[in-house]
Structure 1
């Protein structure tokens, strides 16, 4: 099909403020049917002062910009092909008032009937439009500094210029005439980036060519997959380029990395990890979504990462960060949340999949990941995963809720339905023909889990997704011969969910023995009895951290007639270790804590007359299994505890 040549685009951006006749030259034809058509017609509930863009479907963008990483400025044009959803007499784009619209062209004719106010440009057409058509907007100016840095100029290595964009969630309009609602993906994209010679520009898709004209160079990036507006990005600096091929079950994937020259060693060392994770994700969730083009990274100056489609921008080649942003290519880019209120479908997934990478590729870190993630969940546990304030960027990207609790929701579903159904559901969800390259919502994901597991998860999602809080468990147990009796009670941190109905794992320990029991906990105070063929020395609630819970206590009840009872009450333990003892006739109690190699890490004397409970802080200890020994004048209790 005809397309704008590199030289003609350079000509356009270089003479952006010149005669109208020259501007009209870039309105090249577009062939409908060349690209797959994707759109999503249900309006998002998000409200952040966006333009009224619900009356058309975006089909294609041709973006041409001129930028210099030493100067905070942009000049460019966007030609948009669109299909009207009703007969159009006007259409709008989101565009900040900080930028100036130089002109608007329609069918090669300059339109004067447009307004640019309220961070929107509204274009009036000379006649109603009812079929595929196009319009071109020319603009320039200094982009504002909003969000996480929607358009940023900076430096690396002290003095080397660097420019990048980060449009999520509401920053695209700061540098690009756009449609920012999560209702419509652009089916296809060409992006021409004109920069001073000596710099590279990275973006979405495949770089088809570049051309030097005078002191500037224009890079043409072509992307032929549907893309949400906020996933369009560019990064410009003196990048080194490194490419390789990664094998996957569905064919080789081109990996392209743009990085700062001073960090070449660190980036070259990531090839193996990137290849392994691409293979893992492809095996679990289906083909890499953009396999015909590339996956890659561009280093940038923001302290984290952004999953721009086919080229994530990251601050460094960190294991967890790389794996998080790569996971977004399936969950966030291929399947995108249909409202910022459902951002966990992007961020909770990517967070959990970075944990899965520890489980599968670096298992020595898997428990530590669960422990640290669970801490963040508890810190924000009375909030809901469903984002209740999409006008607040901080709330949308709340680390405790959207990321960590969203990840733990997946972890708990995995526990609830089992590995086989869980991973089958994720693969069927990621490859669902009705969802791929479009938008999704929690109810659609839930349906996949229910189909694969045969379980009704309505109550589960009511508890954990739509409401906040978490349970605290109290387990009393006693053993007489081979009979183990347990009573499991629960308190909730949130009155909105007075009881969390869950399958609760309980680990039973004895000399050289252990076993896990699963208690189907449907009411507080339930009693359970089973046969155990060894002498129990300790019991722990959920030592593998499958559930969101905290402040759990385990108490061994004395046998009938027993006195001077001692017990370690908290297990697992997060911050405070609590000892329970019968203070009657108490003279002296000591507490010692050892690691599994027998090294004593803590030795304390419990003063007499302090009541039946003694608390000491162990929050400074790393997550691990320890041995606690409590000694009184009459007996000694030794118990394993799990620290998370």
Structure 2
């Protein structure tokens, strides 16, 4: 038995060593076949001899049992956030303030601000025992099982330290992000907006096997208070801290420098900004912090933020590329949108080859021509858009663009939109194939009927094979109708049919939004359903009935009336009802505690999703908005809150955390 134990320990050591060479240093010394052989041998031995199993075994990185939910975890040390600065002038003020406070020229660490998800890792006797998300800084979620799958997190340190608590940023490498999105596209699943969004979604998977497949990584950047060393010593500077963490087996922040003087600090901040497009990970800024730990104590802490550090935020990344052509896209309501077809360019973490051009007026006002060199950026770091064309790069071969006169999908003549500004043109053919595909996709989308597995590709597959013609046909499908289609099979078909059946009970609120009535979004659909209660009452409603509602104007009222006055639309609603789709409002307010209040939700909350928080606000009479304004009552902020939190502070809007929100619901005070 002793020989078995030795073999297991030897295999673990060899596997971890080769994993570091492969994943962290990109310098493998054995073949994938040999690595896999060792890994399978270790798995077999641990299964055969469970007395030798261990939580620090590399086999734990493939994921374990699925959880029902994440448990809350109270951080031993608060995980604070950073104050943002947006210009070198603001950075100069911070540096001058630090020097004045300390009475000397301070030394600073300047390092990349990784765009990921902040976590704490806790080790006891050198073994990884707990990991949690930041949450609100005080309470996060226990995601230990998922963090075990991150290969750059050592499961066992090089020294058996009694207790260690470190902070790091979990991220998804850009190449992995592109691979994950390519696979999701093949499977008809919604794409992740950016690597940070993908990392957050992956780390919050209840099934750690899914998290393991996402190949997340981590950079560790801080040693939390309370950590103990074998000899009782502690590092005196941030630079020493990173060196010690690296020696223990952690992957620490790359490209950081210890510098003195404002000019040197600003130069490296600028250098980091220039190199961010070439890095393998996303970064959204540079962190500047005092290097000497004793000096940090002298400067002190603010409320939830250290006074001795700031995050310099870079402006949206812009790139030049070639506009190869302009295509058009037919939306679900028939609006024709011009799309820029670009020479691929890497921008804010993804490769961009298409960008919206909004409408014909936008193209004319910006004087954008096919063949132009254009500047492209991501609006809100997500949606690619054209900023401008660069006239000085023109050769004379560029071509002006005119919007089409006929629909590219059905060939019917297009009409000028009647919504007021005349900017949009629209296909009004209800049988237009492009509109049909997009309207069915919208009907099945998350905010509408939420039919899992019915994405754009699946809709196209069903239409192409003549399994459906409109949304009512979804509710007559059987497993036998679809199991033989490409990429389906008995189990996938059964799952889809079950998801379609489950969607019948969503209620009038979701159905109204799913129908795709112009200018009726999720909020308006809920308000209309709450006011009228049944689809039959909507059939009989007048323009005055709709306009009497606080958030429904004359134009929207007319669109609703036109929709239900159309015999085809009314017949579609009646058929859906006959097929068992609920046409009665489901939601009733549980209280009016939040009546008259408007909330904006940002970041990741500790114990509920943003959808769940939205639901609770609405159930108690409040409203939820997607943007912060002076009319916003509260911003409910969780972990990694972004620009909305900054905007709230600028406008003086009250910011609350989840605990304050729950207290508000409980005692009714606000």
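If mean count of other Cβ atoms within 10 Å over residues 406-413 comes out at 23.9 when worked out from the coordinates, which of 1, 2 was used?
Numbers: 1: 23.9; 2: 15.4.
Of the options listed, only 1 reproduces it.
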When helix-only ellipticity at 222 nm (-39500 (n - 2.57) for each DSSP H run of 4 or more, over all residues; to 500) is calculated, the result is -10500; to which of the structures 1, 2 does this value belong? 2
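Looking just at distance in nm of label points 7 Å out along Cα→Cβ at positions 510 and 534, which of the labels 1, 2 belongs to the structure with the highest value?
Details: 1: 0.7; 2: 2.2.
If we compare distance in nm of label points 7 Å out along Cα→Cβ at positions 510 and 534 over 1, 2, the biggest value is for 2.
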Origin of the value 101, 51, 45, where Cα extents along the principal axes in Å was derived from one of 1, 2: 1
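If you work out Kirkwood radius over Cα pairs in Å, for residues 94-277 alone for 1, 2, which one comes out largest? Mind dumping the intermediate values first?
On the way: 1: 18.8; 2: 18.1.
Comparing 1, 2 by Kirkwood radius over Cα pairs in Å, for residues 94-277 alone, the maximum is at 1.
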Any idea which of 1, 2 comes out highest on FRET efficiency 1/(1 + (r/R0)^6) of positions 126 and 294 (r between Cβ atoms, R0 = 35 Å, to 0.05)? 2
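Computed from the coordinates by the stated procedures, all read-outs in this text should not be read as laboratory data. Keep in mind that this is a model prediction, so the values were computed, not measured. Cβ atoms are built from the backbone, for glycine too; each structure is taken alone.
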